[in-house]
Structure 1
Amino acid sequence: MQKIREGWNAAKLTKASIEVFKKAGLAHLIRHHTGHGLGLEGHEPPWLDIGNQEKLKAGMVVSCEPGIYEAGFAGFRPTRCW
């Protein structure tokens, strides 16, 4: 996720995350949004989701935690905070 930049919107970041899984043949295992903002309440906006057009700004703290899950087997969810 070295592509996170001020001015990107949450949807663009989510699409970049999905592309990584697509290239690995794993996009069909995605079950939820890519991540969220962090603050006093823990999980806060901006929601890193395909439909969110909110622009990322300098000073925002986000957790990028895309996940893939195979029902009845296991899941994998790497987490990075910026």
Structure 2
Amino acid sequence: MNYENKLIEWEINNEKIVDRMINLYESTYSWELIRGVVDTPKGFLLYPQQHLFYWLPKSKFSSEEDIAHFAFIAKNNVKNWQQIK
């Protein structure tokens, strides 16, 4: 199956992270499964495993408030938080 140019939707709250590709799949993760988050100037790297990450570009968030809210939730839910300026 070709996943190229398919839109992935993320739903994030204090309890869980859900990523889905409409009509194809949906995955749910508890924050306990996220090893770390790196905040970069252009986006966030979510690490569910040591050598695997998900890229969440800040340009795709709806607003600056949503970016700040995600950062707040992530900082409070992961042991390894890093910010790169």
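Every read-out reported here was derived from the displayed coordinates using simple, explicitly stated rules and does not represent laboratory data. These numbers come from a predicted model, not from an experiment. Cβ atoms are built from the backbone, for glycine too; each structure is taken alone.
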Distance in nm of label points 7 Å out along Cα→Cβ at positions 7 and 31 - highest-scoring structure of 1, 2: 1
Comparison of 1, 2 by relative contact order in percent (Cα under 8 Å, 6 or more apart) - largest value held by: 1
Among 1, 2, which structure scores highest (criterion: mean count of other Cβ atoms within 10 Å over residues 47-54): 1
